[in-house]
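Listed after this line are the structures, all set down as structure tokens.
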Structure P
Amino acid sequence: MSIQVSLNGLSFCGLSVPERRIIFFKDLLFTRKLSPAQVLQEIEKLYEQEPFLRQEDPEVVVLFSNELYNLVPQAFFNEEHASEYLKYNTKILETDYVAHDEVTVAKMVNVYIPFTNINNFFFEKHGEFEYRHCVSVLAAEFQIQNKYQTAGTRVYLNCFPGGYDLLVFQQGKLQLANTFKCATKEDFIYYLLFTAEQLDLDPSRFELILLGRIKERSDYYEIAYNYVKEIKFLDTSFGFIFASKEEPPKGYMHYPLFKVLE
């Protein structure tokens, strides 16, 4: 089972491995951004309401989606000083635990702060489990997809309520990963174009690949289309079978959640 946790919502996906069948899917968006304590309360409610979460004993992967991270080249990473890589762009409390993911394929280490109270809850429910940051998953998978890209620029935009993750690959190598908050379509396009300007990128010449909570004909899509010449949605083909009779969720909207189950 994969679980994505953010202060804006929760997603759960249960996979029956032998059949590659999705046997449980739950997606919950909050009406406002919550605190980690409030998110834990929502998780506790779900575990009370959903029989699958109480009865099954799955292998669990938890994905944290937040802006409390920093990608560091492997050559400069020192685990003993992990918090040093966050102190200039993240407020670190004494009670915070600093974790890190090896993004070996990109020769990077993602240093981040998980929600400790939520990790403790999942440990009590499921015992040992794996947890990672969403940007770690995106950076690794997109680096693989760009392995043989020797020219051009691809910009990946993973949209979520209240913001997006932005990853830039130039000539097949990860150049930037950052997360921006946005409340309006003007915010949305401003940070995209600002990043392009800082990296000396021409919006008419790079490829913008969208994923996450964004749809065609939305305000965000339309304003991006006014400035960026080449836009497409991330192509996904997980090959999962969905047990539910409801329309299955689109792969690009929940890419990290599905990807870690492959």
Structure Q
Amino acid sequence: MIDIGVNLTSSQFSADRDDVVQRGKEAGVSAMILTGTDIESSTEAQALAALYPGYCFSTAGVHPHDAKTIDDLSLPQIRELAASPQVVAIGECGLDFNRDFSPRPQQEAVFEAQLSLAVELDMPVFLHCRDAHARFSDIFRKYQDKLAGAVLHCFTGDKDALTDCLDMGMSIGITGWVCDERRGADLQKLVAYIPADRLMIETDAPYLIPRDLKPKPKSRRNEPCHLPHIAARVAVCRGDDYEDLITVTTQNSRRFFNI
């Protein structure tokens, strides 16, 4: 199985990154996509991916939280990183009107700049959207027919948002949010509506540790080794055979990221 969203550059992994990757391998994770969220982390993610050739890959982009750090919308550093063999998508990019860590006009400008760059480079995009679906859709629709592919990472929206995203041709990434008996209740019902060929799975480690892990871990740090648990929950919610779900999501991820 492939974990399409691992924040391996996080300081939470500073002391034991090799062990984290090894535990993922032992748990059956056959590849990881390391997430870039700004210039610094995208650079670090590419360098980390190079340490695990053929196993780790990375994205290069600017998260909406960090949009305020971008002065040059031509994104020269992201463009340069995208030429690296390890970099397989542009992002994490999108809009976040929940936290508003960057001004909304700047978020929108940086999002659009990354979509434009992805079209130019014929690369897929790794997307983020929180409490911003209407504006997110308005911007994305201008590029949807030109993009090599798009996956909405860590989907937590409602059925209308899911339907809209699928209509725009997006694939959908599901995290351990689906394992939360409180916040994830709606998502547990919605995952069955995702077409099998558009479904991917991810941990978003070190965030979003599955709440229903047993025995309950002492640490709240999530790891790629928990991906099988997330996959099992998704399979139950969809009424899918576990092994079939692993096969199809792995095929989807390999095709999407061209790995």
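Here are a few things to note about the model shown:
- Structure responsible for -11500, with helix-only ellipticity at 222 nm (-39500 (n - 2.57) for each DSSP H run of 4 or more, over all residues; to 500) calculated and labels P, Q on offer: Q
- With mean count of other Cβ atoms within 10 Å over residues 3-10 derived as 21.8, matching label from P, Q: P
- Structures P, Q were shown, and Rg and Dmax of the Cα atoms in Å at 16.8, 48 was computed from Q.
- Value 3.0, calculated as distance in nm of label points 7 Å out along Cα→Cβ at positions 123 and 179, assigned to which of P, Q: Q
- When mean projected area of the Cα convex hull in nm², for residues 155-218 alone is computed across structures P, Q, the figure 4.3 traces back to P.
Values in this text are rule-based calculations from the coordinates and carry no lab data. Nothing here was measured: the structure is a model prediction, and the numbers come from that model. Cβ atoms are built from the backbone, for glycine too; each structure is taken alone.
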